[in-house]
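Asks: What follows are several structures.
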Structure 1
Amino acid sequence: MQPTSDLERRLALRTLELVDISSVSHNEAQLAAHIAGLLRPLRQLELTEVAGHGLCLAPAVPSNRPLVVLAGHLDTVPEQDNLPGRIDGQTLHGLGASDMKGALAVMIELARWLDAGSAADRVLDCGFLFFAREELPVSESAVPALFSSWPRLREAALVVVMEPTDCTLQIGCLGNLNAELTFRGRSAHSARPWQGENALHKAIAALRPLTAIEPRPVRIGELTYTEVLSLTQIAGGIAQNVIPDRVTCHLNFRYAPTRTPDEAEDYLRGLAPEVAELRVVGNSPPARAAVDNRWVRRLQAIGGLAVEAKQAWTPVAEFSAEGLDAINFGPGASRFAHQRDEQVHLPDVVRSFDILRRFILVDEAAN
């Protein structure tokens with residue numbers, strides 16, 4: 001990598017500029033308008049603004065080159081006294097720095113670089129999606145509206161979702177199944193518990209086998225995903241002197257791309273205690289592990305990138321559900337995401353820009 005000092009400065013200042021525009025989920029409009037103002041003057045790329053959902057930036061004149069789409073979300077989690085941002089040496093601190101305004105800066109500067117260059121130098125066409133509400137449940141996702149507004153998105157040979165990955169390639173993602181187990185009993189005075197049926201006692205006994213289930217590794221090629229079942233919440237009780245007649249527990253099951261959503265639900269129902277009622281409250285499907293995609297292999301080779309399984313759910317699953325191959329690659333670090341001292345390493349921002357720039361350019365040796 002041979003970044004110019006001008007490039008380093010532009011990416012650092014662009015990231016800081018984006019961090020300083022608050023864009024907590026449901027309040028992304030100001031950031032979307034700012035980015036649209038930066039991209040609207042471009043001539044080789046055509047901007048479509050989808051009110052309330054985000055921005056699509058596509059080649060103004062489609063070619064026969066394969067289309068790769070870079071995708072990034074506009075929103076952040078709520079503030080934690082971490083605005084405005086600040087630069088300290090090679091580190092930029094502030095809300096969204098890692099997740100994912102450093103990546104948005106890369107996308108903006110790549111679009112501007114493409115607009116200033118020649119299409120003849122490229123092996124790929126490149127499109128961009130800037131979308132809202134990623135930090136919320138998938139039921140509030142903006143991605144379906146962007147598919148409707150830009151039909152050519154369905155032709156993408158690869159979607160690169162620029163989640164924080166420390167500049168590694170993280171392939172696919174786990175499914176995310178949420179369910180409630182409800183245990184019912186009969187209330188009574190706590191001085192005479194035999195007159196009732198304690199739902200909490202019933203739950204404690206019935207949940208013990210679930211807590212003993214070990215994480216399960218699942219291999220797909222050279223990648224290992226780990227399926228995990230967790231009890232994440234429990235609620236019940238009426239008063240300190242009343243035997244509870246109802247207890248509800250929340251189950252979270254992260255499952256590998258080898259299962260369909262229906263198969264994951266069937267598996268969980270098979271584990272549910274007979275004394276409980278199970279209700280699925282959400283099921284976000286996994287993403288296919290696109291290990292066989294030629295453009296994934298090219299990106300890995302150009303950057304000399306480590307390849308990992310994505311041990312979480314990300315929006316790659318939304319693109320995978322539409323039949324597109326999608327991967328996670330971005331300059332942020334997941335270990336800093338959502339933290340009070342969220343930060344991004346600026347050399348990683350520059351490195352991701354350079355890798356993606358070379359990925360787009362003609363380079364027969366990399367094919």
Structure 2
Amino acid sequence: MLRSSFISGYNGYMSTILTYVPALAHTKQHHPENHARLSGLMPALEMFGILEEVTAVVPQLATYDQLRRVHTSGVIDYVRQISGQGGGLLDAGDTYATAESYDLARLAVGGCCTAVDKMMTGEAKNGFALVRPPGHHAESDRVSGFCLFNNIAAAARHAQIVHGVERILILDFDVHHGNGTQDIFYEDDSVMFASLHLYARYFYPGIGGMYEVGTRMGHGYTLNVPFPAGVGDVGYLRAMQEIIMPKARAFQPQLLLISAGFDAHWRDPLAMANLSLKGYGWLTQMLIELADELCNGRILFVLEGGYQLDVLTYGIINVFYSLLGRDEIYDPFGAAPEIEKDISPLLEQLKARYL
């Protein structure tokens with residue numbers, strides 16, 4: 001059973017928390033972003049001994065004000081209207097809503113904000129928000145890429161407004177660029193947004209180049225690492241060590257928020273990257289060590305993409321292993337069958353631009 005309550009106050013123990021919003025009623029037949037991504041997860045977490053070690057956070061519906069911190073009234077009301085009419089497509093692509101989607105999307109946002117509350121008040125050290133619909137493609141004034149409201153952006157604003165956090169680093173390792181998160185913070189110097197993603201012609205969303213660095217007050221606080229197809233474990237880890245970590249140390253964040261997508265794995269059907277589960281595990285461990293170094297361990301992972309269900313499940317398990325301090329990485333699939341592409345020239349270009 002998942003523990004549903006916290007120890008009152010801080011008694012020398014800070015837990016790892018789990019926020020779970022499977023959004024079973026937000027689903028569309030034959031759509032890759034459907035309820036099956038999370039509906040079967042809990043038995044696996046129990047089998048791997050994770051549920052007995054984490055603390056559940058009961059998600060609350062995000063308020064209209066919480067949504068307005070990152071979205072226009074127009075897009076919020078649009079999602080509510082389409083959902084209230086029984087659902088339908090929300091854009092020209094494949095972003096959909098059902099009759100329950102508006103409230104489920106609010107629950108996903110609210111769960112992330114509640115997790116931030118627990119971490120910032122010392123009731124928890126770190127955690128994972130297993131929520132859907134995902135959020136990182138949702139821009140301030142439009143839905144896109146299967147995303148309705150931007151969960152991680154709302155959590156960042158909540159940390160700032162409610163808890164007075166001055167500097168937040170959002171790192172996005174979904175294989176697709178977090179265009180929505182970038183849009184929301186593009187003029188903001190209090191939130192550094194860094195994204196590791198594939199960047200290729202015709203690959204969604206088509207932005208996220210190295211020349212996108214923020215504007216006005218936010219100039220220099222957007223950091224894009226646009227990988228070519230075929231990048232794998234070595235490329236991701238080198239980018240972390242040589243680009244992301246030096247920038248993070250210079251920024252000195254007080255909170256780390258991670259958009260965690262598992263679609264960069266070589267078995268994922270929607271992308272062309274070669275990351276393995278071991279590579280994901282090493283990446284996660286580096287981020288947790290960075291949080292320990294810079295912000296008292298405060299790090300919240302927020303689920304984004306990942307469409308090969310076994311990879312998604314094991315990827316989530318490995319994140320929990322790292323959050324709980326276990327030195328284990330479970331990888332039944334092994335390394336990608338193809339030799340990964342060398343990104344040394346790209347890294348040299350990025351160093352010249354960013355460091």
Structure 3
Amino acid sequence: MKIDAFPHILPRRYFDRMIAAASGPASYMQKRTAGVPCLYDLDERFRVMDRFEGYVQVLTLSSPPVEALGEPALTRDLARLANDEMADLVRRYPDRFLGFAASLPMNDPDAAVREAERATSDLDALGVQIYTNVNGLPLDDPRFEPLFARMAELDRAIWVHPARIATMPDYPSENRSKYELWWVFGWPYETAIFMSRLIFSGHLDRYPNLRILTHHAGGMVPHFAGRIGPGLDQLGARTPEEDLGALARRLRKRPFDYYKMFYGDTALFGAEHALRCAIEFFGVDHMLFGSDMPFDPEKGPQFIRETIANLDAIGLRPADRQRIDEQNARRVLRIASPREREARVERAPSGPATSS
């Protein structure tokens with residue numbers, strides 16, 4: 001089995017509501033998502049999935065972030081609708097969808113915690129998906145720490161998706177990014193900054209059991225191991241006006257070692273050399289199969305096919321390949337095995353008898 005831990009979906013009822021609500025910064029995704037039928041058309045999605053033997057998914061909501069769609073009163077309702085719809089898909093199609101990551105109204109931090117609790121307890125969500133910033137706010141802002149604390153208590157995973165839009169310029173002298181570079185290079189940068197801010201704010205010392213899955217294999221991080229290794233070993237050398245050396249000494253580990261606490265997926269758009277780098281950096285046990293489906297030029301199958309081909313070409317030992325394809329997802333995301341799922345069904349109380 002290949003468990004895709006990071007494909008994207010927009011359940012139809014949520015999609016219709018999102019299109020009606022999106023405005024301002026979030027509206028950039030309206031045209032993009034409307035042109036990818038696999039996101040909201042289940043028949044098309046199943047046709048793509050059926051091309052790949054043993055291929056199943058864990059559902060994550062597609063961009064834009066819920067919190068970018070409006071005021072808290074709206075985003076609370078949207079998050080609840082998205083999670084109810086994804087839970088329903090998992091119930092209706094258990095052989096295709098093994099679980100889902102809940103979405104949260106992060107522009108209302110208290111409501112985000114409540115929705116995380118509801119989704120995991122009432123809907124059996126495997127965890128939550130957050131973005132690398134909340135409408136421009138960093139995730140190490142104190143108002144978001146209760147969510148990390150609660151996820152550590154719940155022992156559920158956190159999916160992290162990059163967030164950056166065209167209105168964030170490439171240079172201070174400009175007012176917007178050009179040539180879609182906000183996405184091509186901005187998203188990997190966002191992911192690396194998110195990871196770094198959690199490290200230096202002490203989150204991973206306070207909550208060492210957090211399981212955080214970063215999209216696109218940790219963005220820039222694996223490819224700049226030297227800069228986050230020997231480079232960050234010299235923290236403070238370039239900014240003497242700040243006592244960054246003291247901050248580093250308060251950490252319980254070398255900065256480099258914290259980055260390896262994160263998990264990465266294989267969603268690298270068919271770049272075999274990049275996948276080799278990510279596996280070498282994170283280690284086989286911290287890599288999960290993920291495709292970013294259906295945001296490829298073919299609108300569904302290409303990234304799945306090329307990710308499988310890259311893994312084939314790397315020549316992993318069979319046991320390591322099985323870890324990346326399936327076992328790591330079951331362990332990290334707490335996905336029940338087929339035998340465990342069957343046992344749950346057998347233990348579940350039967351419903352009331354009905355007459356014919």
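Asks: Match the computed value 124 of volume of the Cα convex hull per residue in Å³ to one of the structures 1, 2, 3, and report its label. List each step's numbers first, then the result.
Replies: Working: 1: 149; 2: 124; 3: 162.
Label of the originating structure: 2.
Asks: Can you rank 1, 2, 3 by FRET efficiency 1/(1 + (r/R0)^6) of positions 88 and 144 (r between Cβ atoms, R0 = 30 Å, to 0.05) and just name the one with the largest value? Show your work: numbers first, answer last.
Replies: Values: 1: 0.15; 2: 1.00; 3: 0.60.
Largest calculated value belongs to 2.
Asks: Given a value of 14.4, 43 for Rg and Dmax of the Cα atoms in Å, for residues 72-191 alone, calculated from one of 1, 2, 3, which structure does it belong to?
Replies: Values: 1: 21.0, 83; 2: 14.4, 43; 3: 16.2, 52.
This figure was derived from 2.
FYI, it's all coordinate maths here, none of it is from the lab. In this text the structure is predicted, and so the values were computed from the model without any measurement. Cβ atoms are built from the backbone, for glycine too; each structure is taken alone.
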